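Colleague: Given below, in the form of structure tokens, are the structures.
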Structure 1
Amino acid sequence: MAIHGKPESRTFRAIALAGPTASGKTACALAIAAQHDAEIISVDSALVYRGMDIGTAKPTAAERAIAPHHLLDIRDPLQAYSAAEFATDATRLIGEINARGKLALLAGGTMLYFKALFGGLDAMPPADTAVRGELDALAATKGWPAMHAMLQEVDPVTAARLAPNDSQRVQRALEVYRISGQPLSAFHTSNASREMPFKSMPLFSLEPVNRAWLHQRIAQRFDAMLAAGFVQEVIALRARGDLNADLPSMRCVGYRQAWELLDEQERTGASFAMNTLRERGIAATRQLAKRQLTWLRSMPQRRVIACDAPDAQQQLLQLVREAL
């Protein structure tokens, strides 16, 4: 399918594959890439970080050998990477991939990145340390569920897609409201008059019919990460000495829970509670998957494939062939 850019511009050949964590996106993306000579653009806010391989389920060297991958390992964990930067980088990469005569396949689960590419984002106010300090102090006395209730009053749209204990995103949404007087959701929906060359890009979405199937996959994957040395990976990141729990990289699911438990271990001198990490990590990953599915339901243009169907990959490949 031809995706048209600006009037003076190029024709883009690109498709998108989204889905919650552990839904099978990597295997499906590789199958599409093999059939259609595609290069894969990662749509994942955790895979951009170097040295964060196990806890992000980063594609292996063997998987990367099947098809070229982009936007992996492009930032140090000390650095931030925004949705706006992603949209800029992805736009450039789509053009470069097409110039090589190949299909661009955007695959991942960071829905804000997809939204930034499909519809653009308004420039939101920058972080304000004073406002964040006030919110942190308030949260210390009231707790994050109460802060989430405050957000519900001023921005019910954003509150509906955030977990009550998602302190990072609840804080940012409240910060934006305090600084600008506008809800965060307003910045995500006021792009109707803008040029949106990727708005009609085919979007395929892997979504489970049975949520228990996804929960089992999440648990199996977290267990595999633990067995592969995930805790040692986090210990190595802490040993650098320049990272902290408030960085976006260390707030990624799994890393945040491991960091907190390692902090507790240092304070108390107790042995590391691996079972507790497993419970917290799996619970946090389930919450992430729930948020991702909420985002996906707000994208009516998507074509849904039941990822828990035995022939899910075959169904997807057929739909892709039809779209191309």
Structure 2
Amino acid sequence: MLELTPREYRESDAPALSELINAIENAGGAHAGLTPDFIGARVRSIVRDPASDSRLLFTPDGVLVAAGLLATPPDGGFRLDVMGGVHPGWRGRGIGRGLLGWELNRAAEIHRASAPDASWEVHLVAPGEDQTAVILYRRFGLTPVRCWFNMAASTATVPVVALPEGLRSTPYRSAYEKDLYEAHVEAFADHWGSQRRSFEEWATMVPHSENFLPGLSSIAFAGDEIAGYVLGYKDADPTRLYVGHVGVRRPWRRRGLAGALLSQVLRAARAAGMDTAALEADADSPTGAVGVYGRVGFAVETRAVTYARTLVP
């Protein structure tokens, strides 16, 4: 077997890592849309110590063929997310077994050092058609816990949906970031797997990310309070908008606000030359999100499944 060289993630690895993860997503039937800016912001925000919590494997000529990065939960959190995987062209050589074994061992070390008395879970996501990943996860005792829909909509046929009475909307402005953070924390507090991260961690991934598109994001207000929001991001395909966050605070739910904001953002994306918008939806969302998205033209393209293993005290 060709010997691979391991080392930690470095910021200059973001392009190669996004290319690797996109190849894995493609092989699983999903749309490969991650950009280097997205990867860089995500690692800076939630991988606490890349020197200890990441492992990248390179061929002798410097090609990245596998990667694993672990995101420590925030204080009071419970979910340790693992990113990465093995390039489809390099599977079947034992690389995945070795990498996943290291990831689970490192997750246990982080757990013991950070919250030994708390129950945590390790989470990994498999694209719906990636049976290689599913077999590997099951071999290591991970079990499916949640299903996700990757949905897409044409921006050419978006219905015009009026805002609920008494609300107004505006594109994102930097002056809103602190209030938007609090609204986001509140809107997602009852969503599956939600963890409250610090403002700094959140801001690195959202308004301060080079991937964020403020002009293709819309904030709804009731007076001076944020009622809901839709936030847009760059996709690796410049003709495709990624809708990364859709949130409505509880007092304004079930009134059509999310659909109205999505309608605004999708029509703005059309004006900006984008012909498709995509988002990820929790298949079992208590807010009925899948139905909301369907009413403004989104349909399921692919599925993904979260697999988990418990780390007990």
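Throughout, read-outs are computed from the coordinates displayed, never taken from laboratory work. Keep in mind the model is a prediction, meaning the values are calculated, not measured. Cβ atoms are built from the backbone, for glycine too; each structure is taken alone.
Colleague: Upon calculation of helix-only ellipticity at 222 nm (-39500 (n - 2.57) for each DSSP H run of 4 or more, over all residues; to 500) from the atomic coordinates, which of the structures 1, 2 produces -9500? Spell out each step's value before the answer.
Modeller: Working: 1: -16500; 2: -9500.
Derived from 2, not from the others.
Colleague: Of the structures labelled 1, 2, which one yields 0.35 when FRET efficiency 1/(1 + (r/R0)^6) of positions 27 and 163 (r between Cβ atoms, R0 = 25 Å, to 0.05) is computed from its coordinates? Please report the intermediate quantities before stating the final value.
Modeller: Values: 1: 0.35; 2: 0.05.
Of the options listed, only 1 reproduces it.
Colleague: log10 I(q)/I(0) by the Debye sum over Cα atoms at q = 0.10, 0.19 Å⁻¹, for residues 99-290 alone was computed and gave -0.50, -1.37; which structure, 1, 2, did it come from? Spell out each step's value before the answer.
Modeller: On the way: 1: -0.55, -1.42; 2: -0.50, -1.37.
Label of the originating structure: 2.
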